[in-house]
Structure P
Amino acid sequence: MMRRAVFLDRDGVINRAKVRAGKPYPPANLAELELLPGVPEALARLREAGFLLIVVTNQPDVARGTKTRATIEAIHDGLLQGNATRPPLPIDRFQVCYHDDADGCRCRKPAPGMLLEAAQALNVELATSFMVGDRWRDVEAGRQAGCTTIFIDYGYAEAERSAPAVRVSSLAAAADWILNQMRSNS
């Protein structure tokens, strides 16, 4: 039986991105990780509705030599385990691309490789799934994979190269939209 998923970018969707000169950057380490408001509740509602929750994240700082895989994995473990100030999140899978653009890989968004790999591994029907992101690369990866795309618009200073199905202001608003779509289609 095919399953539905919500694919989620990490930085700017689940956790706060550090914005410098209009461009978002990931937290440097687990100590800098800060969940965005409403994220635990939004993920819980999506999970309750039967969606798999799959994080698909570009982490090119590993290829650039400014971060280690261990640092990225510690952040992901922190999202799963939670702590005194942050609840554990119900994420089913992390798909990570550690490459930079020059590597020409098939997994780095805007290519759909991470979504396709996770879909195959978890038996996900992409046509009934969603991709939520805060950058054009997320939207394009979701579009190429055949998902409905949702763009969290923070007004970053970068060109928008792919139009989403819908624009929202937060993951909570994205969850509302997805759940409303489910109700109207059933």
Structure Q
Amino acid sequence: MEELIAKKYIKALKTTSDIASMQNITVVFSELAKSFSDEKFVNILVNPHVSAKDKSDILLAAVKPASSDVVNNLIKLLVENKRIEIIPALAKELKKYIANSTKTYQGVVYSDSDIKTNVMTDLSNGLNKKFDSTISLEFVKSDFNGIKVEVEGLGVEINFSKDRIDSQIIEHIIKAI
């Protein structure tokens, strides 16, 4: 539900801002969304005994370094409409919008063994050509027995499981016999 509301705010922002401004707004809201992981911060913002003006002042102080009237007005609008809790969803949807607009995506490669830099580059280049986008990949060591590539913004997941390949080879040999 929060994502739908966030998309409406983004739609309004798109009509008044260019892509560079949207990127700056995304950075500001991404940093602000990180504050929502602090339980004390969230408790203050959702507390009904804290006035809307105080909530607005707290959020405006947090985004003051951005010096953006658009950001300030959006914060005021969110406070006025009692939609402060959608800020993390707004940041996430802004990131998706920027990724889709610029065709620049972040991906993650999971594996239980280390992957060389040149293999990561080859994977990235292959995905770039396949999806006509710029995809940068980050390696995360995990317990996955094989290689799994996820690019969330594109909705892409590719995996090669050693266990599955082994079972398919055995299955093929049994069929041949």
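Only the coordinates and a few stated rules stand behind these numbers; no lab work does. Computed from a predicted structure; not experimentally measured. Cβ atoms are built from the backbone, for glycine too; each structure is taken alone.
Structures P, Q were compared on distance in nm of label points 7 Å out along Cα→Cβ at positions 32 and 56, and the highest value belongs to P. State the single structure among P, Q that was used to calculate helix-only ellipticity at 222 nm (-39500 (n - 2.57) for each DSSP H run of 4 or more, over all residues; to 500), giving -19500. Working through the options, I get structure Q.
If distance in nm of label points 7 Å out along Cα→Cβ at positions 40 and 104 comes out at 3.5 when worked out from the coordinates, which of P, Q was used? The correct label is Q.
Determine which structure produced the value 10, 40, 39, 10, 1 for P(r) over Cα pairs in 10 Å bins from 0, in percent, calculated from the coordinates; the candidates are P, Q. Before the final figure, lay out the partial values.
Details: P: 10, 40, 39, 10, 1; Q: 8, 28, 24, 20, 12, 5, 2, 0.
Among P, Q, the structure yielding 10, 40, 39, 10, 1 for P(r) over Cα pairs in 10 Å bins from 0, in percent is P.
Structures P, Q were shown, and relative contact order in percent (Cα under 8 Å, 6 or more apart) at 24 was computed from P.
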